[in-house]
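Each structure below appears as structure tokens.
Each reported figure results from applying straightforward, stated rules to the coordinates on display, with no laboratory input. Because the structure is a prediction, the values reported are computed rather than measured. Cβ atoms are built from the backbone, for glycine too; each structure is taken alone.
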Structure 1
Amino acid sequence: MNTFSLKIIACDRVFYDGSCELLVFPGYDGEMAIMAHHERMTTSTNIGEIHFRTPDGENHVAITSDGLLKVKDNTVELFVFSAEKPEEIDAFRAQEAKERAQEQLQQKQSIMEYHVSRASLARAMARLRGYDKYNTK
């Protein structure tokens, strides 16, 4: 069988732990994909959508923060700060976070504060895109 073990771990929960046929995730150099028997690899992931297909043929989507992905012995572990299904996203909270981050970027900040504000804005925008793309109004 062409599957591998996938575990998606967020700070607050184990988002997914089971078999998988395909994982597609945003890397810093573009979108990357993992299939069964992939070579060993450790890489960073970017904020955005991940897609994975389970052996029953069901496709799943999650909106994740940046993180770290490790592939070893047909096992993939993805460690992220947050992972949400599109239907779990609170669009109102995400919009508020986006507005807060935009306001912070307008203020004079240290370099570190600037990068934190940019990351907050990117997370909020990814959550809003995921919500808009997968939830009907």
Structure 2
Amino acid sequence: MSEPLRVDKWLWAARFTKTRALAAEAVGGGRVTVNGVKAKPAKMVKPGDELALSLGPVKVEVIVRDTSGRRGPAKEAVLLYDETPESLARREAYAAQRRSEPRPVVREGSGARPTKRDRRRYEAERQERRGA
């Protein structure tokens, strides 16, 4: 059985945040709950604890499988937790929604902003999609 570990350090080791400071900020900002209770950065987590993370546009729910203070490769990081089926379904639905949204029109040959003509063409195409 693994030793308990600070929640901010675990989030960093499990690669939910890029830095430990960002993990501590997320926990301190109330975007992380441990077993249904808002946590502080020093809250200790152990295997079996349920974490709910609001770190992006989708709320992620995981169950701690193991603890590690070492930030290893992504293949090792995913072994530290199990994501709940509901959370996986939410993330997949969000990804499908993002794929179905139209992308902004970019002029060929340059990374510049669209011209007035391009923007009008883009808006017309968008209106057609909504009306059809």
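One of 1, 2 was used to calculate distance in nm of label points 7 Å out along Cα→Cβ at positions 38 and 54, giving 1.9; which? Write down the numbers at each step before the final one.
Numbers: 1: 1.9; 2: 0.9.
Going label by label, the one that fits is 1.
Also, quick follow-up: When mean projected area of the Cα convex hull in nm² is calculated, the result is 11.6; to which of the structures 1, 2 does this value belong?
Values: 1: 9.1; 2: 11.6.
Going through each structure in turn, the value belongs to 2.
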